[in-house]
1. Name the one structure among P, Q that distance in nm of label points 7 Å out along Cα→Cβ at positions 85 and 253 of 1.9 was derived from.
2. Computing relative contact order in percent (Cα under 8 Å, 6 or more apart) for each of P, Q, which one ends up highest?
3. Which structure, out of P, Q, was Cα extents along the principal axes in Å derived from, given a value of 87, 51, 35?
4. Could you figure out which one of P, Q the value 5.7 for distance in nm of label points 7 Å out along Cα→Cβ at positions 101 and 245 was computed from?
5. Identify the structure, out of P, Q, from whose coordinates helix-only ellipticity at 222 nm (-39500 (n - 2.57) for each DSSP H run of 4 or more, over all residues; to 500) was calculated to give -17000.
6. From which structure (P, Q) was P(r) over Cα pairs in 5 Å bins from 0, in percent, for residues 229-292 alone calculated, if the value obtained is 4, 16, 22, 20, 17, 11, 8, 2, 0?
7. For which of the structures P, Q does the calculation of mean count of other Cβ atoms within 10 Å over residues 125-132 return 12.5?
Structure P
Amino acid sequence: MVSAMFTNTLTTTGADSYKRAVLLSITLGSFLTPFMGSSINVALPAIGKEFAMDAVLLGWIPTAYLLAAAVFMVPSGRLADIYGRKKIFTCGVLIYTIASFLAAVSNSPFLLIAFRVLQGTGGAMIFSTGVAILTSVFPPGERGRALGINTATVYLGLSLGPFLGGLLTQYLGWRSLFWLNVVLGLLVIVFTLWKLKDEWAEARGEKFDFLGSLIYACFLVALIYGFSLLPDTSGAWLVLAGSLGFLVFVVWEMKVAHPVLDVNLFRNNTVFAFSNLAALINYSATAALTFLLSLYLQYIKGFNPQGAGLILVAQPAVMAIFSPFAGRISDRVEPRVVASMGMAFTALGLFLFAFLGNATDLTFIVASLLLLGFGFALFSSPNTNAIMSSVEKKFYGVASATLATMRLVGQMLSMGIAMLIFAVFMGRVQITPERYPLFLTSVKVAFMVFASLCVLGIFASLARGNLHGGA
């Protein structure tokens, strides 16, 4: 299915044949984590029922993965630049596959969350290298198209995740999701070792910044975990400690010879800085959508996991269809124009979800999902193209990892905002029928907050300046 996306997009010379092999290998890897992420959201009610988990603890099943991935993303990208992107990519898929196996056999919520952390570590190594490898192989004139196909594959994973996840959860149980990822992971490892013959390491010989990586991990964990504890006082102190840690990290990275993250990429490169900021805002506003709607459709509307998953397919399916076209357009038209239009459509879709109620028509929900999918497709591929085309080759791994970190931190912030709203309006309790009105209020408030964030993101997207030159 993935290969069908690009079998006819490139010519059939030897070099282009190898490009297709690289593209297929990377897109297979890029399919894994979004498929797992979207399918596990549909399975959350079943997991919560088996382990008697409250809404906040349940939210840690997706959040634990995102936190681990964010912590290891930038260090993985730097390691890939130094030691080889293919090597880190392959190790990442291996770790991800092992973690999927362990999650499938876990017998407590805390073990499941721990193995999701390990899964996130492998996911960081996959995503910090995949886009960098594609950028290394494809020249600027073909890059947007290749990145668009890769983005479409991510959305294909997001599309199939809710449907297959709901189907598997309903008939085989939630553990079957992890077993499927074990099989897919083994396929990616075999194909990568078989087809990818080159190695990419433009920063080979430079030192790895261990201390900077440690500071980076500590401040990020403090920020995200602290955010999840709000409004408790301990959460506020952790957020403050994380913020101070961020300042320490920036100061350290400015003085070290070979930083894990070159902050000059943000100081001296407007396109890079504002494109990453736009990505952070966009994912902060959209990532909790599947989590919230999955719970809404099953608790309020009474759908089973399969039915909820089938409805949620609408958004990523539109993303998968339009992302390659958006990527191709961004090779010719300024990415900031295309991406900003996408952000505007996304804001409108989120605003519509703020009107969800007990009697909301299914047509309204699906139409809003289609609008969101179209907006996100217009945003994501051009934004990725802008970031990767704005840096030198030696920074491809770090740039790819930085973009992925913006995505993951945004996803964590999005989940954190959702859990904070649940904690404020519902408390740390299970979602039961007598609490459905408070749950529905929480969902509506969350979507209003997310729509407002997305409006701010439009201005960040427009402020990045031009990539191709001219007005």
Structure Q
Amino acid sequence: MKILIADDELLVRRSIRMFLTDLGVRPDDMVETGDGFGLVEAIGGSHFDLALVDIRMPGMDGLEAVRRARETAGETDFYILSGFDDFKYAQEAIRLGVKDYILKPVRRADLEKIVENTISALEQRRALLLENLNLATAALLNIPGYTAHFPVPCRPVLIADDAPAQPFSVSELLAVDNDRITVIAHRDGGYVLLFLFETPEYPGYCREYLKDLAERYQSGHTLVEGRKFRDGTCWEEDYKRMRTLACLRSACGGRRLYPRTCLPPVDSRDFLPVCRCCETCLETYGKSDYAGFTLACEALLKSLEPVRQSHPGRAGNISRYLAEAFGLKDQSPEGLKSGLLMAAATFSASSKDFQYEEITAYIDRHYAEDLSLTGLAGMYGLSPNYFSTLFKKKAGCNFIHYLTSLRIAESKRLLLETNLTIREIAERVGYYSASFFIRSFKKAEEITPSEYRRKG
């Protein structure tokens, strides 16, 4: 959320900035200006979700600045801050569509309410946008020839698992607070496809987000960047390129990012079948499918042999890839065979071994910490995929939902029984961003934390 503070008094601007920072607003998401001309110029050059505007400013007063800014402001919420309790000012502000007229000195409670109202409106618009984008991207994947028309450019990223014991977790990715980008995720076969959409407040952020994705995930995953598009005209051709590169990763190099300009090798058809067998091995292993994994391993070893003769370098890459994926020491044909059979033996664990009560007791004690499904699964010697399946079967909900319900329940108690600020409560229950806590609370309870406290 980006906020513009327009007031000619430096101390007032600093006081408002201090309050907003305490509410969890990032310092780099706040812009200050001391006059009406600065307000018009700032809004004309960037998108702001909220503008706090003083009426009496030199050169151009706040009302005139709001009137001019309205032409380019889009969905900015304007709030007038004034030391004058004048009905004419308030009447003009209402005529301009200003959200509210707040008398100075501005109280912390006033700003808290303004921030919550803005976040609530943003979440409503965001929910509608997510619904529309989910439908459009699903159609893009499932309806041949479908032409999408997105409001902002889309940058797709395909993610494939290179370590079958650590599958990519969509729920954990989406649970991380990031209001600078809209992420739509779909599973397509053994891949996760992310559609990245920039928000108007942060143009150009997609590149930074993709770089962060690569740094966080390429130690156990391969990422393939797609070409940016809005109407989907070239989508099918480019998605075929992305899937081919992902499939070829065992021969061409996994655990890396393939840029949008990368094309499959010209001789890839010679070793594509063995790469597909390799993919099937990883996919069936991730599903704990003993029969499917065993058959896939047999097909893989059989198809790998002729590639050793025709493309020894590619065959060597595939052997190393399998050794890394399944933790094998011997990359010889016999070593791969015995190692893959040993990997299949791990499927013998049953749900009876799942220590549900112990796991939930641990979550109940540590919910305010930085818990992750992958970390918990590792603590109990299970793959994240297997852990997630068993947890949902026992709990009736997924891990993220269970964790969130604990945090929201404790935050409700603290809201009613203490005088802690919203930011302090957010930190106590495991949210390191007050704005993300407010959005999560609103999504769960359909009212903001302050409204819940007032009604309590």
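Nothing in this text is a laboratory measurement; each read-out follows from the coordinates by a stated rule. All values derive from a computational prediction rather than experimental measurement. Cβ atoms are built from the backbone, for glycine too; each structure is taken alone.
1. P
2. On the way: P: 24; Q: 12.
By relative contact order in percent (Cα under 8 Å, 6 or more apart), the leading structure of P, Q is P.
3. Derived from Q, not from the others.
4. It traces back to Q.
5. The correct label is Q.
6. Label of the source structure: Q.
7. Answer for the origin of the read-out: Q.
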